[in-house]
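Peer 1: Next up: some structures, all given as structure tokens.
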Structure 1
Amino acid sequence: MPDRAFAINEFLAGSRWQDWARTPLAGDASMRRYLRLSSETGSVILMDAPPDNGEDARPFIEIATLLQAHGFAAPRILAHDPDNGLLLLSDLGPHDFAGWLQQSPAEEARLYRSAADILLRLETVEPPSHLGRMTPATGAQMVEIVGTHYSRSPTDDLCAKMHDALASFAPEPNTLALRDYHAENLIWRAEKDEKVGLLDFQDAFVAPPGYDLASLLRDARRDVSPGVAEETIRYFAERTLKKKGPLRTSLACLGVQRNLRILGVFARLATMTGKPRYLDFMPRVWSNIVQDLQDPALGDLRQAVMDTVPEPTPETLGGLVA
């Protein structure tokens, strides 16, 4: 993107970072990209969020500032030009949870308990009043994408059953949710007092309690050990201030809602934005959905999912990109 390279050079011109070495980092499902700028004295992260592609850097700045004000390890904004979609951020470190656990799998329980502690602290943070709220109606509407881009079928009954399940088991949006709270967006800082660094929170909204816990434990990109998932739920349940009623059913309901949407998002990325690698994650997403639908209280939702959404078999996935 030559025009973006020019914009980045202009953004960094005259700063102490202008001549630092630039290394591309793994991107996410958005049109944003990231560079690590490094020298002998340290490193920083450049976020490139092109406005022409629908990106807006301002929500990231707002939520980062909010999180820092409450003592969380979110990146500090070192320089910014939100009109051109450019931010320079402090570097929280090189080790996300997923990468760390590949090398140190025995630490999984420790890391996930630390991630649960962050969610318990977030319960005390007052969300900005203008953030979107995941009501049962909104949550049901959010899964329409699975019909549009994955099953390519009507979703009226599925959305109705999703609404009913949310209304019964996760009715009240009253908690700040960072929304993409999973192992690749959490940085493990073993030597720091604040050990969990937070990334990719610009889409934060107000959700029912446990939304981010469901995101953490029903990860589209890595399998969480069943014992660790169980221990993390128990740990959270004993300490949460927000959740009243059946937490496990609520988590299962939120997990199904989130992962149905992810199926649709990943299908859209594969078919419309030239990112077929997201097809590789879809069997795990489906497995997460099936696992959560084992909850006996979600029988009606389970039937609607099975009637509407096909399993992502090789044949099904091949048909998406044929």
Structure 2
Amino acid sequence: MTAWSPGPRNLITDVAGLLVGNADEEKLKSGVTAILCEEPATAAVQILGGAPGTRETDLLEPHNTVETVDALVLSGGSAFGLDAASGAQAALVEAGRGFSVGPMRIPIVPGAILFDLINGGDKDWGRYPPYRELGYDAIKAAAAEFMLGSHGAGAGALTADLKGGLGSASAVLPGPGATVGALVAVNPVGTTTVAGSRHFWAAPFETGDEFGGLGYPHPFPADATRLRIKYRESVPDNPRANTTIAVIATDAALTKAECKRLAIAAHDGFARAIWPCHTPMDGDLVFAVSTGKRKLEGDNLLDLCAVASATTARAIARGVHAATASQDDLMPVWSSRS
């Protein structure tokens, strides 16, 4: 495979047929990101973290009946955030979306959550958490352009030593060929930079200076692989304050089983960008989506899987790179690190 290049936006919305919307509350330090499929799209999921929080993921397995989804939701709020998919469903019903069962229409909206309950935000929300309304608002906000960093599901995300965030990236295979896009809410137990530096683990996959252009540190720190763990160093007695959740998408026409393979490959991007990942304390998950706008032709699944891994790694670094500071933060942002 020859070199690929980013799409015009360097966002997952470079994949034809997808829109993204964010909704968040600064005081809450949490939010929701919705991925809206303009037409029902083939989807699958791969979960490799030990502490996932999900909705409607079983139906995405290749052996199960439902083939397509109307939207996907990534949310903060831990288990409370699973309400976000209900709000997204409500917005989709208003738009006449969903498959027909007699007089009813049922939108299919799988979702996943990350833990951001102990991050300096005000979680005193009263009787009901706000995530259902945030999910509704996120669908209504869906567009080709959207904000990265401290927005949507990344609004309250943290890594072991920096604020996390919402990241995205895209790649167009040669030809031009298929487009691959990634969207990631970055909230891992581990780190995305090397040994407390400004240098991202994902550096070998960077395009231009999309997350600083610094490459790897030289000389490479002798203690680079020492485990710097969030719950040990910054959020004591809270070993479940983690999870990185992602969507990998392509306009290439894939089956449900091929989407599953794409999701598996995208997890390699986690391993390239986060140290460590897939731990018992992370709920690491990747949804895969095919909008089916393009035949594979000269591209093949091997190429797509390789690019999916690289694009996911880039999206993770971009999410942390774009994070912005706000009142009562528990962690510094990347831009403040010297």
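Where a number appears in this text, it was derived from the coordinates with a stated rule and is not lab data. These numbers were taken from a predicted model, which means no experiment stands behind them. Cβ atoms are built from the backbone, for glycine too; each structure is taken alone.
Peer 1: Computing distance in nm of label points 7 Å out along Cα→Cβ at positions 69 and 269 for each of 1, 2, which one ends up highest?
Peer 2: Comparing 1, 2 by distance in nm of label points 7 Å out along Cα→Cβ at positions 69 and 269, the maximum is at 1.
Peer 1: On Kirkwood radius over Cα pairs in Å, which of the structures labelled 1, 2 is highest?
Peer 2: 1
Peer 1: 1, 2: which one has helix-only ellipticity at 222 nm (-39500 (n - 2.57) for each DSSP H run of 4 or more, over all residues; to 500), as calculated, at -13500? Don't skip to the answer; put the middle values down first.
Peer 2: Details: 1: -13500; 2: -6000.
Going label by label, the one that fits is 1.
Peer 1: Assign the value 0.75, calculated as FRET efficiency 1/(1 + (r/R0)^6) of positions 53 and 157 (r between Cβ atoms, R0 = 41 Å, to 0.05), to the correct structure from 1, 2.
Peer 2: 1
Peer 1: For structures 1, 2, calculate relative contact order in percent (Cα under 8 Å, 6 or more apart) and state which one comes out highest.
Peer 2: Structure 2 gives the largest value of relative contact order in percent (Cα under 8 Å, 6 or more apart) among 1, 2.
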